[in-house]
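Quick note: the coordinates plus some simple rules give every number you see, no bench work behind them. The model shown is predicted, which means the values in this text are computed figures rather than measured ones. Cβ atoms are built from the backbone, for glycine too; each structure is taken alone.
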Structure P
Amino acid sequence: MRRLLAEFTSSERHVCGLMAVPRSSCRYQSRRDDSRIEERLRELAREHPRFGYRRLHLYLHWEMGVNHKKVQRVYRELGLNVKRTRRRHLRRTLAPRPVLTAPNQEWALDFASDVTAAGQRFRVLGVRDNFTRQARVLEAATSFPSRRVTREPGTSDGCTRQAPCDSL
């Protein structure tokens, strides 16, 4: 309201009428004194730097019987908000993917899981060759790694799922 009064050089009555705000609200000046709460809140925030206003409110409530809304307002006015750590996301480089020219240069692994009608969970491991886009291995088990060693169908080079292949 003060900005509007200064900017448009109009009367208080006119500006309050345009904004549909009572003139008594425009003139209101708070007489509250939060200095004791501010001082104690700063002390508690120094002692417990990771606590937010909710936990600090418990201390102030036990000591002074302060309302949580007042603690939140003073906490925010003092700029004591705890910095939140954001989850780090995988940063991808913009390097182009290598061009595949032959089978067995790159494989993709994927797990799928489901539940049988009897309620038993099982998982399926799928291994796919990215050049030919053929499924090389599909192994189903109730838990992984299974005790069996799976060979890639149609090869005799001894490639197993548990031991890495030299051809990869």
Structure Q
Amino acid sequence: MFPLLSPLFYDIFPTSWGYALALMNETGITLLAFDEKKINLETYREHEAPFAKTIKVDSPQADWVLALKTWMPQRHTIPNLPLDVHGTPFQETVWQALREIPYGETCSYSELAERVGKPTAVRAVASACGKNPLAVLVPCHRVLGKGGQLSGFRWGLSMKQALLGEEGIV
């Protein structure tokens, strides 16, 4: 459940990977989630942010959603959109490291643990990836298991495979 520190807004829109749910407050995007069925995202929104309102056409949040819709088909660089996500300091460090993995490249969980200066914290890194609230914007799909195997993805392995396939990785 998101804290009600500021008003929450949402939009649900179709993408090539199914429906996307963008949840935003006044300062940035707090969640970007995907699902094959819009109804599941509505349920997700109702449980995670029941007081969120649909965005107004003339609001900054509407501009952010338009930027997401424009960016998603090409995704070669991460858009410069305001993000407002909070985790533990370790999670935030991992999420920043994920944003530094270039389009079309991958790394393993152990390599990511080394990048954040905690080479023995592979499970903690995997856990931080699993708690990433910003699918694609924080590209945790670019992290693979040992030997390059697909493993763990909050929005499903089929979506992870599709995202990697679009990047020419799998």
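When relative contact order in percent (Cα under 8 Å, 6 or more apart) is calculated for each of the structures P, Q, which structure yields the highest value?
Across P, Q, relative contact order in percent (Cα under 8 Å, 6 or more apart) peaks for Q.
Given a value of 68, 26, 18 for semi-axes √(5λ) of the Cα gyration tensor in Å, point me to the structure among P, Q it was derived from.
Among P, Q, the structure yielding 68, 26, 18 for semi-axes √(5λ) of the Cα gyration tensor in Å is P.
7.2 is what came out when mean count of other Cβ atoms within 10 Å over residues 94-101 was calculated for one structure; which of P, Q is it?
The correct label is P.
Taking 31, 27, 26 as the value of Cα extents along the principal axes in Å, for residues 30-101 alone derived from one of the structures shown (P, Q), identify that structure.
Traced to structure Q.
Kindly point out which one of P, Q the value 1.0 was derived from, the read-out being distance in nm of label points 7 Å out along Cα→Cβ at positions 46 and 78.
Considering all the candidates, the number was obtained from P.
Have a look at P, Q and say which one yields 10.0 for mean count of other Cβ atoms within 10 Å over residues 22-29, as calculated.
Considering all the candidates, the number was obtained from P.
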